[in-house]
Structures are given as structure tokens and as C-alpha cells.
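Following this line, the structures themselves.
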Structure I
Amino acid sequence: MKLFISYKFNSQEELFVQRIYFYIKKQPDINPIFFPHHGTIGSVSGQLESRIDLSDVLIFFWGSEIGDMQRKEARYALDNKKSILPVKLPGRCKITVFDDIDELNRLNSVKVSDLCEESALRCAKRIVELLGGRWIRIDGLPIGYPFNYEKDIINEFIKGEGKLSKFRVQQGCPIEWPELLSLGIQKNEDPVSQKDIGTFRDWDEVNRKRKDPKVIPVALSDYHKCYCPEKLGLTFAEAGPRKFHYYPSPSRSLKVGILVSGGIAPGINAVISGIVKRQVLYAQRGRYDLDILGYPEGFKPLILRGRGAVNCPDYKLLYSTSRQISMDLSSYADEAGSILPTSRMSRLNDLSDPRIRSDALKKIVNSLDFDRVDILYVIGGDGSMKAAHAVWNYAKDMNRELSVVAIPKTMDNDILWVWQSFGFLSAVEWAKGAIRQLYQEAKANPRVGVIQLFGSDSGFVVSHAALASGVCDLALIPEIEFNMSRVVEHVKERLKSRFRFGTYGESPYCIILMAENAIPKDAMKYINISEVGISEAEKRAIVNFEDNKRRVYGKTPDDLRNAGLKIVSKVLQMKIREMSNPYWSNFYVFTNEPRHLIRSIPPSSSDIIFGERLGSLAVDCGMAGYTDFMISQWLTEYVMVPLQLVVLGRKRIPTNGIFWKSVIAKTGQPANLT
């Protein structure tokens, strides 16, 4: 069903209308048509006319003013017998019997009492229901990836004096900087003293009163010249122990769940160990019952079990006071892998059908409720942060009290508001060693080596590894556009320059690093060439990638990853062998994908320390009743970042920044590869 959204442009109700547009846009089988500008006053443009003709219903937002263009839209719809649903906003103007659109007074309508966020949600739901649609709960996630960089978010909030633009609201971004959410008043005093766990962040010891410590997320003086970020509300709450806790409940018992979603990374076990040790410490000192449930394979058992069926593996008890179960996890902290098996659930990232996601999210909330989980700790990457935020929104809508605490884990280092994820530098260090070994292979037996590393949507691992290894001739990342013709040209130049010295050359080799989703801009040109060997499934993956504006949401499809590697390596081999000198006629290009080896390396000392600290701080803040946040190190401090900010995008390398320019200088590749 297509809806034409009619409203007064630049009116006081415009942000409210755009919020409703976003909520309706998230519903299946409904396509709202939203025009941010209404053309020339006094006439209905041909484009708008055709759009109204194609629409099934015109949604008429009846506010304090009705613009000339909006009046024309309504009149055109009435003359052409289009269905109209008026939405009567508070303080609306009167339409009298002498008005040319007075028929609107006699139509069924939706009445709005105020212009707050909850009213927008209720209004959108009522519109969908009146039109015969099935309302899908709102998961709190924006449309696509509005932002690629934290500085861009800060810039826009400061530019808007604490508010984002109308365009961002239309994408599903918050109007104002979100506040940290709390489940209620913290009445329980921390049973552990400051001598044992450190200074209480919420307590002023000198004046004997509560305080609310804040961290400003930006340090550059430029941001403080015109507006003070703190006065605009741009702050994070400092993470750390609290003097007052929300948990346990009056029943003196507590249940927490831990799950790891996505792939493994060095340091996961240290995070789990940190969570368990701090939870047990609080329970033993506070003398209440504690159960710690470890969910195997991420969200999978919570989804498959549904409403409490017991025909699949549910959870592993890591600790239980009543059952006298206590696993010693300290010995696992320095081990690779994860003591809790991990997996991805594709239906949680399925953007094609909101019904599938909604069904999965409801099952997760119902399962957690069946297990009586009070706090859920989610360790995962970009997709897991989105899932955690969606679970919280569903739990709130289903009237289930739940504290959702997220701990970032990503080999790609692509989660917003994470300074550097645990395991990332370990991965880069190991990748550097692998690259230098493959460099020796390519140089000793002259060939081109194409090494594919992590990088679902960003090139942080590739860029860092290229700089650290010092032997790469080309770095291909998702943030830059490149054509195979320019890649071939650059590689040929490198090979020729190394071939010139000596009889057969010093060693005509070349090392290329590429991220998983570094897909050539001209990939479609090569997918039907038999020598490249692209399968039908890989062709579909390329087409879908192009349809999604060359972005990946969630896990990189294997077919897309394979297709990119084939195109780069096979096309290079074909073109090198076409070179005039007979020497190149049997020249080889080899590929290597050391991703799984990198994931499974043991954590470094810093990974272990960092992981355990993240786990401990997550518990400190979760026990205080805070919810829907991610624990993170930002700048020099540990903070609680509202997940509503985390899900606003996926961090990428600014290609005009100093860091990427240094990568180009190191590899010697052209700045423009298109």
C-alpha cells in the first residue's frame, strides 16, 4: 500500500510528521511517499500529481496551519476520489463550510493529543490499523546507516544546537542526544566497599550526597568555542561502581544471562570471566541467591525455544547459589576462542521482511521472561549491538522489565563510540606476521599475492596491517571505489618495475591486501566471464550488494566475499598473462584468507586486562539498573553509551583523513583508482 504524506512544510509540526513517516516506513507492505519540499506555491507540480495518482491513500496532517500547496494536494485527491485519512494535530486550525476542502471535516480521522515521541508512535500505529495493516513493533533501529563517523554525529548535534536535522529524524535518528535509561530508583546500598572495588562514581564522599558524573565525548577546542557540548546535553555517563544498586529485587534473588553473538575474537573469555567474578562478588557480599546463565550460540536458543519449550539446548549454568554450581572461569581468561559457543542468527538481521525479525525478537523476550532473567549481557559486534537495542525496545513494549547491557566485540573495529575494541591490535599484529610470510613466498617464487582480511563494511584491519607490515603494494577497502582496470594498471607497473633489474628481474612480485567487502565498482563487467568463475549464487550476491547501495548490513555473505576475491585475483591473472613479454604468459596470482586463523589466536596481556575490566564495569552499571547501553572506553574514560547512539551507523575510515593518506603513502598506490 502506498501512502502520500501531506503536511505543511516548515511548520511547527514537521518533526512530528517526519517521525510518523519513519515509523510507518518500518512497517511491511506499506510505502509512505514523503516530500521534504512541496514545489511552487499555488500549483500542484506534475511530479506530485503523478505521485498522488499512484498512491492508495493520502494522509492529511491537519495542523495549526494548512499551506497553499497542502490545500491543493487535498483538493486534487478529493476531485480524483482518492481515499483521505486526516490526522488532527493539537492546536489545529479550523476548516469551515466555506472552505474548498471542508469535506475533510466529515471523514474518519486520527486525533493526536500532543507532539511527543510516544504520541508519534501511537499515531503511526493507529494509521496502520485503520488502513487494515498489521502493526509490527518498532525495534528502535534507524533506516540503513545514517552515520559513518562519531565526529559527524557530534558536528550535526552542535550545528543544530543540540538537535539533529529533519532529514535525520526521517531516517530514524533521535531528535535530541539520548539520555542514559534507568529502570528505577536505586535503593540497595552496594554490599562491597570502595576499598575493594574502587571509588563510587555516583557518590560525593565529601558532601555525602549523590552525584551524576558526566564525560564530554569530544576534546577538540573547536567544538567548545561557540557552544558548550555539556550545556547542549552531549555527554556520556561515567562507568564504574555505584554506591546504590537497583538489583537484587525484594525477593533477594538475581538471574543474569550472558551470550556471545557473531564471530570469536581474542579476549572474549576475559570479558565473560570479568562479568562472572564481579556478579559473584556482589552476591556473596550481599548474601542473595544468584544464577548466571550462559546461552550457547548467541541468541539461537532464545529464538528456537520460543515460549519455553525444552526441546533444544537452553543454557549452561555458570554459577548457581541454590544448586551450588560454581565454574572457575579465571583459568579461561587467557585462552583463545569462547567458553560460550557463539553464532549468528540471520533472521535478526533480515531487513527484507520485518515480520521475521519481529517474530524472532518476541521469542527472545519471551524466553528471557520464562527464564526470569533480570540482566542480559550481550557480547558482540555491530549486528549484536542492534539486536540488543531491539530486544530492549521489544521488552519495554511487551511490559517486561529487563536490563540490557552490551559489550562491544569486533575484529573490524567498526562499532561507533568504541575507541578500540579488544582483540583488534592482536589481530593486526598477527596479520602483519602472516603478510610478511606471504610476502616472502611471493618474492621467492615470483607471483602476485591477494590476501583477504576482515572488513565487512570498513577497512581498519587492512589499513593497519598494510602500515604495520610495510610490504604491501595495494590496499583495497570498502570505503574507496576502485575499478579493475586501474588496479590492473597499478599492479602491472609494479611488476614491470621489479622485472627491469637483472636478467629476469630482482623479483616481479606484488602483495595486495583486500577487505571482505572490497568489491570493484565495475564488478558487473566480469561476472559472466568464464575464466573468473563466478557462480550463480555469487552473481546474485553482487547484484544484491549493488541494490543495497554497496553496503552490507550484518554478516558478510560468503558468496559476496568469494565473488570479490575471485574478481580481483582472476582478472589480474588474466590481464597479466596478456602482457607482450612471454615471461608473463604463465604468471600466477595466488590468494590467501587467514581470517579464521586470526580470530582464534590467544589474547594478549592487554586484551585480557581490557576484557576483564569491560566485564566488571558492565556488571557495576547493570546492577545499578541502567539499561539499553554499551560499556566502552571513549577517549580516556570508560563510559555508558546509550545504544540509541551506537546503532546510528557503522564506523568507517574517513578517506580524506590523515590515517588513510598515510596508508596510500606507504603502499604507493594511486589516490584515485576509478
Structure II
Amino acid sequence: MEDNSLYRGRFDHVGDRKFNSVRIFVSSTFTDTTNERNGLIESVYPRLREYCASKYDIQFQYSDMRWGIQSSAANTHATVDMCLQELDISYRLSMATNCVILLSHKYGSRFTPACISSRIFQHLLSNTKEKSFLNEMYQLDENYLDQKYFLRPIDNNQQWNESEKKLQTILREASNQCYEQKLINKDERDEFHISVTAQEIYRALEHNKQKPQRTVCFFRELIDIDELESMFHDNDDKAQSQQMLDDVKQLLRQSIDPSQIYTYRLRWNDGNDRKNYLSKFYDDFYHAVRSQIDYHMKIYESKRDDLLFNQVLEHAIQCNLLTQRFFPRPDVFHQIKTYITASTKSACVLFGHSGIGKSSIMAKIVNEIPNWYPKPNYVSVIVRFLGATPSSSDIRRPLISIIQQICHIYHLSVPSSFENVKEIFTSTLTRVPKEENLVLLLDSLDQLQKVDVMHLSDWLPKSFPSNVKCIYSTIPDIEIGLERTKIEIYLQLQAIYPDNLFDIEIKPFDENTAEEVLRSWLQQDRRCLTPVQYEWIKPKLTRRHQIDPLFLSLIYDQTLTWHSYNQTPDAKFLSIEYAGDAIEYLYNQLGAKHGQILFHRAIHYLQLSGGLSEVEIEDILSLDDVILQSVFAHYLPPLESFRLPSNLWIRIRNDMHKYLVEKDIDGV
């Protein structure tokens, strides 16, 4: 039933990302599992990557949080949040296993909470004598409607090391008293006591509570643990850490299927014992994850080779992605509705300059169109975001898939040959049952390959049946090649539909509308800004005469990092005037997160090449000595696998996914 609704343009059950990978998050303490993690990078992950690619044509990815956490993240106490975000991404995007847990004798680091809700913070203050110290260490952020206190950034590492232990003691004692008084619940109390690894494990178990075969757990028991150096032990409150570690292990045994738990006993100082254990661990890890991949891929197998289903799904995902930050434009919707409900047999075109919001409008009306008809259940909407998916960069393949989709919806025979696509397309439209209504949406004609854009009349019908409507979107013209050849797209459409082309110009936001959009997005995210911060934004809305959604979205995304106590503006932000400036500012912010050298050089390689496959970008980055030097300054890789860890590029791609376009070129 869901498949049928998908073909008819109902995308409520579809997410905003395509599932095309197995992505595992490796959760463990760090210093005592170096051998295991290095061995996985050297010998296990490459085998799993090859297995996934050769058998299922999907990617294998891993997330190892030893890599890529910049010092700025530690200084702003963002490390824990970054780990949990990576875990959440793996859970959301992985087609099979999403978390692998490695535990031995360490409970792990217990960081001071970076953020505390205002309600809990007030309870803590009422249960400690160190009120002034807490207020000195934390500051209230009123930019959240549910106000929060944030730990102040580290300015002096030596001073922080002296304060952290005292702060943790105060918070743990106060949280215990609050729990005894039933002011906070157990989960809220535990936030002040548990380790990062435990937080990851609890989150993973909650994610996968009703999802079998998604988690694997490995326990390592060292017989000679008392003889080993400090890196194998907890140094913080050993008795309490041991008890909490035992609790975590017990919970894992209760929550995970016994067949997915592996336990090893060995003497670490015995070289042969350690060698045999590591060999067995790598083998078990490979087969355990591979088994879970096989288990879950059976679910996808029936659809894996269904080309039409996957094409429709890709555009449904793109549709949902584009509507996430949509702001109502009733004047435009009224004009589109007028066209949809008119008796015309011509087409409609939305035109305007790049970044004006045409694609978002096309995506949003997919859900709206059925409601404009007396019988919504008899309305189908077929949408193609041209150039935005691997199979839509030329016009022929989208038209063929539309023909196939129409035949599927209305149970028509599929043509045996597509030699003359335009003729078959036109003929297929006439076969739509009279009691049904069909609306075609072809977004971004300007994104088609050059030969198609130059000859639109070779592909597009001159008229449509009375129960079929067709809407295009495009920029008016484009310039192609070094010689900057101009191609008039809008004029071509006027020539194809000379008498009654229904054209709708999408204009930039005015100042008032732009402010409404910003306030709407803030309300959606349950945030606000201070009057001073509004003043930082306001000149960007008054100085410019063309305020398009892309520019506004780039500006808004930066405000998500602002706290109410940030009262000094960033001079570089104030200097932003155009979308290009905003993009440069975004790049610098992402560079701070991922490493300036790695991020900027990765983006430059993409721009210079015109596009790269996953393997190509990883290979190029791994051959760049400047990048390797910047990354390996923090952590050296296994000697046998001296290349950039793939998860560093994957993190960049995940943060940039709404700005990157994936295309299918030469079967890649």
C-alpha cells in the first residue's frame, strides 16, 4: 500500500535521506582498545567495504571518534555532543548494523555536562552551598524557549583542570540530593555521573529496542589486568567506576541477543595469547557484522533491482528535504492553483533567478495539489528534480521513468521500446483514465545537460490532455562553457506554448517577508534571538534588494550557534552581503569543526574536478601530504594503512549533504 501511495505522489512515509550504506558507530573507551581499533582499520573494514560493494552495491562506513575532533570542540565542551550526534546519524542512515560496542575493564571518561536545563540547574543551586561557583562556571542561554545553562568555554587549560574536579563533585552531590527529593528522575541524575561510553551505549540500546540485529557487543576480560599499566584502568573513583561498568555490562547482556555478544578471556602480557585473541576478534567482528548485513539486506532485496521504485524514491526523498525549511508563499500558491484548476491544455512555468526558492515551491505543492481537486484520491502527482539525482541529469531517462510510472499507477501496458520518447510520452498521457487527474512537475530544466537544454522542443509535448497538467521550473537563461554561450530557456518555452503558457515569476522576498521567514524558522526550532542579535541581521535585509531563500537560509543556519550571552558580533558575519559571502562564512565554520585544511581542500578538489566518486575523493585526500600532516598531528594511523580514515570525509559530506548533488556518471 505504501508503494502505491509513493507512485501517486504521497511521501509522508518517506524520509529525507536515501539508504545506500551500512554505517557503524564504534563505541568504546579509547586508550585500552587501540590495538583492536587499529586492526579493524587495517584488516576488517576494507573486507566489509568490499563485501558490501560487491554483493549489494552499497557503501560500508564506520565512525571512530578518535579521529577529527578538533581542539575547538574540546574547548567548547562539544565532544560528547559530537559523539552522540555521530551515533544518531549511524542509527538513522545505516541499512543494517549501526553500533558495535567494545568493553573491557574501563568505564571511561566522565565529562562535566556541557548543557543543563534551566529547571534542573535551579534545583541543583537549591541543593548546594557552592551557588556562586556554579553560576561562575555556567551561563544562562535565553535563546532557547526552553532555557538552558551552558558550561563556559575553556580559556586556560590549567585553570580548567583545577576547576573540573571540584565542579564534578558539586554537581554529583547536588544531583544525588535532587534525586532523593524527587526533584529530578534517575535519567536526569545519571547525566552527572555516567561516562561518555555509557551514554553512547544507553542511546544505542534505546534506538534499537525494537530493531533486532542492529548491535554487536564484544567483552574483553584480561586475567592479568592488575599487572597492566594505567591506560587499561579507570583513574577516577575506581570503586564507583567499577560498579557502573558492571551495571552497563549487565544491561547489555539483558538487552542484546546472546548470539550477538562475544566474550574473550586472555592474558594481555602473553604475546601469543594476545595475538590469538586479536585474530579471533577480527574474524568474529567481520562475520558478525556481515551476518547482520545479510539479514537486513533480504528486506531491501526485492526493491534493490526495481529501477523505477528507486528513481521515484530518490525524488520523494529530495522532495522532503526541500520542504524542511519552507515558508508559505500564498501569492505564488494562488497562481499555481489557478493554473491547476483551469481548463487550459498548456503548461505552466515557474521562473526566477537561482536560489529564489523554485525547487522548494515545487516540492511543497506535491502535498498541496491533491487538495485542490474535488476528489483528492483520484489525483496523482509525479515529480522529477532534474539534475538532483543520479539518473536525472539528461531528459531522456526522466521521461522514460515518468512513462513507466504512469503505466504503473493506472495499470497500463509498458511500451516495449522507447526509441521515440517524445511520441511515446505524449501518447501515454492520453491513456490516463478520464476520471483521474495527473499533475507532472519537472523542476530545474536548467540543470539538464547542454544538448537537452538547447533543444527542449525535441522533448516536451506541445499540449496536454484536459485531465493532465504540467509545471516546469527554471531560471530564464544560462551560460555554458568557457565561451559563455547563452541558452534562452524561458524563450524556448514561450515558443513551444506560443498562445497560453501560464508563467509565474518567483520574486525575491521583501524586507518584511524575510523577517517573517526568520521568525517562523525560529519558532519552528523553539528558539529566539536577543534584540542586539536581530540588529546584526537587520542590515542584511535592508541593504539588499534581492533577499532570496538561499541567502536567508544560510544566514539563519548561522544563528543556530548563537547564545543569548553572545553580545559581541563576529566582524566576518557582519561583512556578509551576498550568498557567496554567506557560503564562504559557512565554509569557515565547518572548517573549524572538521579542520580548516581538510575541509577547504576537500571542497576545492570537488570544485576543480567538477565532481568525484566516494572512492576518488578519499584517494585524493589520502595522497595530499598537507592534509595528512594536519590530521595525523592529532593521532597516528595504523602503519599498514597509512591513509585518511574514510569517516572524516563522510562527516563532511553529512554536514554538506543539502548543498551537494549526487549524479550517476559512467555507472558510478
Structure III
Amino acid sequence: MSRARIPSPNNDVSTRSGVLALFPMIIPGVDPTDPNGLIPAARMLAPLEVRVPMWNPPPVPLDTPHTLTLYWARGGVVVYSDSLVVNSPPPPLLSEYVMYIPLLVLRAQSGPVEVYYSIEDSFGGVSELNPRRTLTVDMDPPQLLNPADHLEFVTPPAPFVDETYLSNHPLVAFHVPPYTGRSNKDTIHFYVSNLANPPVAGEDGIYELVSDSDPLVAWLAADAFRTLSNGDAYVFFRVFDEAGNYSDRSAGLPFQLALTALPGPRPIPSIVPPRYDDLLINREDARAGVQVRIELYTNWAPGDQVVVYWKGRPTAPQPVIGFPCDVDIPWSVMRGPLTDALAAETVPVRYEIIRGSLPPFASFNILVNVNLTIAGQDHANAPALLNPNLPVAQVWGLVSNTPNVVNHDDNPAGARARVLLYENPQPGEILRFYWNGSGPVATYTVQFGDIAGQLVFSTVIPWAVMEGFIHPALPVFYTTSNGVNDQQSANTLVNVNTGALISFPAPVLKHTLVGGGGYLSCCSKPEVFWGVEWSVAPDDRFQLNDQVTFFWEGFANNNWTPPVIDESRYDDQQSFDTTADLMNGLNFRVEPYEDKVLPMREFGSARSWYQVRRAGALVGESLPRRIRIDLKYPSGGYCKAGDVITCSNDGVPMLVENKRD
């Protein structure tokens, strides 16, 4: 209904007379900012509560009691008042005093009223609230002009309300018939049903007519129609005023509904095999691609889309064009924000079917076990196996002892990898090292107390693994593992020369051997007392600056059976410094006789061989030359420098004299 406008009260502390400071009343349910103070219809069913805050100064022993009087005035005439005596403490004063306007007074008639209060002190002084609070009582509901009044479509469906109609009219407009008691902020409450005379139920939509001068047209969201079954349908309305009074329900506007059925019950999602066959999603699964499968649901319709939620994070909408419908889970959705710490967890996974502008149709959750944690720092290309942020390893031959170099010097000792530990190493994590893509060939297990940046060493890389390669940049890498996920470092390029060595001929002995067994003896020519002479014969495979190391070692037995006599060991180095060296070969002398030869004097044996290095790397090795040694006289003693010796035809020596004696 129309309501009179009364000037707005303000909330200033004021009195009309007297000396007390009075404060604005509180009337629960009435908007204190509403200048008209409209009392909601729900507050008109019981006495109206009025709360009066304690005034100032309050009653004290020298000024007690005070009398509080509440007034209800209409047209400037007080039609009701009530008083309350308030004494000084004890008991303690209240922060506010509650009084009531009786229901009979409240509901006497509609229209504006004034409510205020006064305080009379013990001396007869009266303080009155100023300005007074204006309230509006509205008990007059809007009324339809005719019981047969009903809504009309602004754009009538032809011949029925279908998907096309709702798509073109997301808000369906209706003409509202005139009614009495129209006022600002009236609202139209819509009700839809498949019944011509449905039972009372909650509204299906509300539209506010902001001004009483607005056209009588109201809009209902298209989604309201989707709650109905296809076929006969009706739309009704009521008018509610601002106070909450309402009209009778209108007659129904009949229409025909022909919508596509809404999606039926949605089967729970699943993880497309084989990614979850082990009941865990890890980074290997993420690299291979994780998909969530949506099975057939009832009432599928062209244009349906699906969004999967992985731990609440949505995928991009994907058209549902067939079943099963598999949805890729990108790493960004699976991993989540990079600021989130990774942990083994169980995450909820569900999906929603999207159809036009309707609210989504959600499935139930499934719980999926996920572990994307790694040993070491993560990287921008995750979940890729190659992690460029891991420190790069070094490989050191155990004998060559040069970073990222392995050669024949390391036979048979092998090599080790060494690396600075990654961030936040945890005990039990394992580094596995791979040689030219094969392996693991060595490992390191993180120990308690290990820290990031600490230099650690792998187990030995066996010679058998490294043998047979000639490669200036052979790749070696390692992986980190926390038992669930692996990460791979960038390659270390290792200069490897462990291929087959050039087999050179054995060194040439420059002495004669005597006797049936072919012994180096007192009768050998030239004499051996000044050293045993050897030569490395020319060979087309030698190159200028090749370095030759000649080796000699002796045995106390006649058949080169270990152990080697330590003092007999001998080696010497020479190089092919000139082309003449290449043409003539190299000569070596094993000396001194007393240290290097004489220890094998009594039916001993020895062997010699040489190795060839080129630019520091071993490239070849000769066959060994084995000889037997016998340096004793049949009469006793051993031949030595200065002896005058005669030899029989079969090489038996006899001492004639020693010129040094």
C-alpha cells in the first residue's frame, strides 16, 4: 500500500527539556536507516519490543528513582504510554531497559506513528527524546482485481517452451495484471508447477518492482522451468509488499514444456588404466599421461561439457562427444600451485557436467593416492625425468685421477663418480649412476647427517663396465630416487679411452740364449754383466712422439709363476722423438746386473714387455717376451763382471779366472 512520508529522525543524543542525555531506541527487526521505519509483517504478530539504552547520568543515591515512560503517538496524539521506575543500585543498573507496545495497540490501524520516551528524575525534571522515532504500520496486503487474473508471456512460446526458447530468453518476461495497493519495492513471487492447482510451496523466483511507476513486467530465470516435467505446466504469482504482506495466489498461466531431460545420475569417475593399477599416481604416471574416465550417464545431450576437479582444481571444459569420455589431467592441475609443498596424499577427484547456463551436475568424489615428491630440487619442466637443476657429477679414474677422464691406466681399478648433493637430502634416498645409458653401474645412498652441497662418492664403477670405449664425450648421468619418483641429472661428458689396445710385437732380446732350454746364462753373447739389452723394433703403427715404457720383472722359478721378485722390477721410458727413431727403433738396457738380473740366477725366469702412450693415453701394448735365466757355474758360484769364462759347445760355463780378484 502507499505510505505517508515522515521526516527522518537522526541519532544525535538530545533531549527536549531537562538535563539528562538520552540515546536512540533500538527496535529489533526495524531497519534503523529506514526513514519511514517500516515494521515488517512478521513483527506485527507479537508485541513490539523497544529497547531504551541507559541514559546519562543514571540514577544515583542522591537522585533516585527515575521514571522511564514510553509513548506511542498517532497524528500527534499519544494513544498509548507505559512507565517503568528505575532505582539507583543496588541491584546493578542495566545497559538497556526493554518495554513493549501491546499487540492491540500495535495493530490498531495502518499508518505512520511516532514512538519516543521520557525520563523524569527524582526532582521532577523531565527529559524527552528528541527527535522522535517515526515508524510505519502496514497491514494492508496487495490485492488482485480478479481471482482469474494471471501472468501473460511477453513473448509467447510457439508452440511450447523448449531449449531454443529458453536459450533465447534466459530471463522469461511476463506481463503482471494490475492490482491494488501497489507501492515501491513490491516483489513478484513466481511459482511453477505441472499441476493446475498445486499445493502451497516455496517460490521458484522473485522479481522486485523497484518503483510503483515501473511497467508491470516481471522476469523469471529460465532455469526455473527446468525443474518441471515436460508436458502441461503452469506459472502462478503472488505480490508481496515491502512489509511482507502478500496477495492471494493468482490463477495459473498454462503452457506446454518440451525440454531436453536433465543429466541423470552420474557414475563415479575412474582413472584410465594402467596408470592406477598399482593404486598410486606418481611422476612416471604423470609423464605417461593421466586421464579421468567418465562413463555413460542418462540423458546425455549434444553440447554437454565436462570439467574434472582434481583436489578442487578444475580442468578446462571438454565436450562430451562419446563414451567413455576420457579427460586429460595436465601437470598444472595435478601438481597445483608451485608454492604448495609436495607430500604423499589422497586427493578427491570428481567431475561436473556443464549444460548451457544451468548449474553444473556433479558426480560423487573418488579418492586417489598421489605422490609427486622427489629427491632433490624440482624444476620448471616437471614432470619431465631430466632435471637440469640437479648438480652435474664428475667421473674420476682411480689411477688416472683426472676429472672426467678414464683410460687404460684405470684397468683394473675402475673409477668413481662424485657429486655435490642436491637440496634437502633425506636418509635412504639413492643416487644411481649410468654409463653411456647403461646401468646402474654404481650407487650412493644418502646417510644421516648428509647435507645439501656435500661432496659424496659413488661405489666403484668396475673396469669391465668401462672397457671397450673410445669416446671423447661419453655421457654419464645419475638418477635420484626417494623410492617413489626418480629424477635424472644432465649428462657429464667423459673422455674415455678404454678400447682395444694396439698389439705390438714383443721386445727383441739382443743376447744369445744357450742350452737346450734356451737360457740367458754366463755364456750368452754379448755378456749380460753390464745389463740385459733389448730393442723395440720399428713398426708402421708407431707415430712421432709416441712414448714407450719398457717393463722387466723376474721370478724365482723357471716358469714365470708369481710372485714377482720385487727388486727385479725395472721400467724405463723413451720416445720416438725423430723420424730416425721411427726407422731404427728404440733400445733399452735392464741394469744394474746385480739388482735386476742376478736375483733370478738359479733357474729363474723373467719377462719383458712395453706399453705405448700417445698424447698421454695408452694406445698399445706389446706381447710379452719370456726368457729363462741360469747364471751359476757347475763348480759353484755365479758369473759376474770380470770373470774369464770358457763355454762348452752345449753352453756349460767354466770359470777360468776373475780379473777383479
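All of the numbers you see were taken from the coordinates with simple rules; none came from a lab. Just so it is clear, the structure is predicted and the values come from calculations on it, not from any experiment. Cβ atoms are built from the backbone, for glycine too; each structure is taken alone.
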Quick check: -11500 is what I get for helix-only ellipticity at 222 nm (-39500 (n - 2.57) for each DSSP H run of 4 or more, over all residues; to 500), calculated from one of I, II, III. Which structure matches? I
Structure from which 6.0 was derived, distance in nm of label points 7 Å out along Cα→Cβ at positions 368 and 496, options I, II, III: I
Value 23, 44, 26, 6, 0, calculated as P(r) over Cα pairs in 20 Å bins from 0, in percent, for residues 256-599 alone from one of I, II, III, is from structure II
